[in-house]
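Nothing in this text is a laboratory measurement; each read-out follows from the coordinates by a stated rule. All of these numbers come straight from a predicted model, not from anything done at the bench. Cβ atoms are built from the backbone, for glycine too; each structure is taken alone.
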Structure P
Amino acid sequence: MQIRQLQQSNYNNSLLLEVECVKNTTLKLKVFSTEGKIAKLFETNVHPGYQNLSFNVGDLSSGNYVLNAFFEEGFIKSIKFIKQ
């Protein structure tokens with residue numbers, strides 16, 4: 001599994017994640033505050049091929065966050081983003 005891009009949509013308070021996957025798997029996302037506390041958790045099933053996924057972050061306060069992505073076989077990527 002590969003995360004190709006992360007975009008933030010201020011219009012509807014969501015994170016847009018483009019992923020590429022070679023098999024059916026579960027994607028888990030953990031959003032951490034700068035203090036290291038878990039601010040939000042997401043879990044979704046993904047299928048082979050490219051997919052654009054949307055995750056609502058409207059309930060997060062403005063500030064800096066780190067998104068850590070995992071799948072069944074382990075850690076994928078860590079991405080910093082700013083919630084406005």
Structure Q
Amino acid sequence: MTPEEMQSTMEFILKHQADSAIRMQQLEENDWRLQKRQDRLDRQMNHLDRQMRESRRDIDTLASAARDLLSASRQILGRVQDLESHQG
């Protein structure tokens with residue numbers, strides 16, 4: 001191999017090493033950004049999970065109150081009907 005060919009080969013190798021180093025740094029930066037996004041998404045999912053559990057408890061409470069009101073309404077209606085039957 002001539003000195004010029006050797007010099008050209010060395011320049012080629014150095015250029016590709018430099019390109020590889022740049023690409024590696026870009027990949028590391030992308031990975032860091034993706035990790036930050038993943039962390040933010042994890043926090044949002046945890047927050048949504050807590051909200052859903054709270055909403056479920058609220059729904060259960062409201063459903064129980066609605067059942068209690070329905071039961072009380074039926075009792076009142078029964079008493080009204082009893083009173084009406086005794087009067088009529």
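When Rg/Rh (Cα atoms, Kirkwood Rh) is calculated for each of the structures P, Q, which structure yields the highest value?
Going through P, Q one by one, Rg/Rh (Cα atoms, Kirkwood Rh) peaks for structure Q.
Work out the source of 4.9 here, i.e. which of P, Q gives that when distance in nm of label points 7 Å out along Cα→Cβ at positions 15 and 47 is computed.
Considering all the candidates, the number was obtained from Q.
State the single structure among P, Q that was used to calculate distance in nm of label points 7 Å out along Cα→Cβ at positions 7 and 39, giving 4.9.
Structure Q accounts for this read-out.
If helix-only ellipticity at 222 nm (-39500 (n - 2.57) for each DSSP H run of 4 or more, over all residues; to 500) comes out at -37000 when worked out from the coordinates, which of P, Q was used?
The structure behind it is Q.
Of the structures labelled P, Q, one was used to calculate FRET efficiency 1/(1 + (r/R0)^6) of positions 31 and 63 (r between Cβ atoms, R0 = 30 Å, to 0.05), giving 0.05. Name it.
Q
Name the one structure among P, Q that Rg and Dmax of the Cα atoms in Å, for residues 23-70 alone of 20.6, 68 was derived from.
Q
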